[in-house]
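A.B. asks: The following blocks contain the structures, represented as structure tokens.
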Structure P
Amino acid sequence: PKLLYKSSENTEKLIKWHVARAVEAHEAAGATSIETTELMRDCGWHLLGTTKMGNDPQTSVVNEWGAAHDCPNLVIIDGSVFTTSSGMNPTATIMANALRSIRHLVENRATQPMSGE
């Protein structure tokens with residue numbers, strides 16, 4: 001089988017709009033040099049990291065279920081809980097981890113701490 005993907009004109013406009021918003025965000029954050037490129041079709045990106053998963057609140061942001069150590073009622077179940085990436089697309093792993101965390105939340109909802117407790 002052969003799969004062909006072609007961006008529509010609207011998709012191209014949306015990409016340019018989002019790139020412009022990213023430039024604005026970087027400028028607002030104080031960036032002094034910003035470079036953008038046209039859409040590169042032969043590569044992709046998966047945003048991972050920044051909210052490390054682990055048991056120790058001193059070295060991680062969330063526990064094994066994605067619940068934040070320092071903020072009750074906050075559960076993070078996306079790719080940001082991965083400390084690094086593999087050589088493969090992480091989407092299936094992100095989805096599996098989200099399903100795992102959601103099942104845990106549902107099964108333990110009666111004992112979940114609420115904000116302010």
Structure Q
Amino acid sequence: MASVGGSNLAGIAQYNERLVLQLIRRAQSLTKADIARITHLSAQTASVIINRLLAEKLLCKQKPRHEVGKVGQPAIPISLNPSGAYSLGVKIGRRGLDAVLINFTGGILRRWVPLHKGT
């Protein structure tokens with residue numbers, strides 16, 4: 001059996017983190033159990049990743065889902081935190097410059113378009 005070095009383990013952890021973020025982005029909200037099931041990660045691994053992303057404020061918890069006929073604690077959906085990260089997009093052209101500020105869920109917060117292009 002081949003050994004896995006520390007740097008490879010860190011790479012796997014980053015890969016799994018990105019996998020969870022992409023999955024939540026596509027589905028908009030999922031429970032920890034859903035994430036573990038879909039990604040084929042163990043429940044503990046999924047929980048550790050989700051708790052780390054919650055602590056980093058990249059994810060947020062939604063209101064619990066109460067399902068009829070189910071016992072135990074209600075499932076708590078997890079979603080991306082819109083203010084968890086921001087991105088600035090800039091388009092530089094021959095006649096001007098446009099810029100846009102986007103939140104973590106892809107919502108446009110601000111758009112800058114010059115009043116006079118090509119001056």
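What follows draws every value from the coordinates through simple rules; no lab data is involved. Values in this document were obtained by computation on a predicted structure and should not be read as measured data. Cβ atoms are built from the backbone, for glycine too; each structure is taken alone.
A.B. asks: Comparing distance in nm of label points 7 Å out along Cα→Cβ at positions 46 and 102 across P, Q, which is largest?
C.D. replies: Numbers: P: 1.9; Q: 2.7.
Top value of distance in nm of label points 7 Å out along Cα→Cβ at positions 46 and 102 goes to structure Q.
A.B. asks: Could you figure out which one of P, Q the value 1.3 for distance in nm of label points 7 Å out along Cα→Cβ at positions 30 and 62 was computed from? Mind showing how you got there, number by number?
C.D. replies: Working: P: 2.8; Q: 1.3.
The value was obtained from structure Q.
A.B. asks: Further question on the same structure: If Rg and Dmax of the Cα atoms in Å comes out at 19.7, 67 when worked out from the coordinates, which of P, Q was used? Present the calculation step by step, with values, prior to reporting the outcome.
C.D. replies: On the way: P: 18.8, 56; Q: 19.7, 67.
Comparing all candidates, it corresponds to Q.
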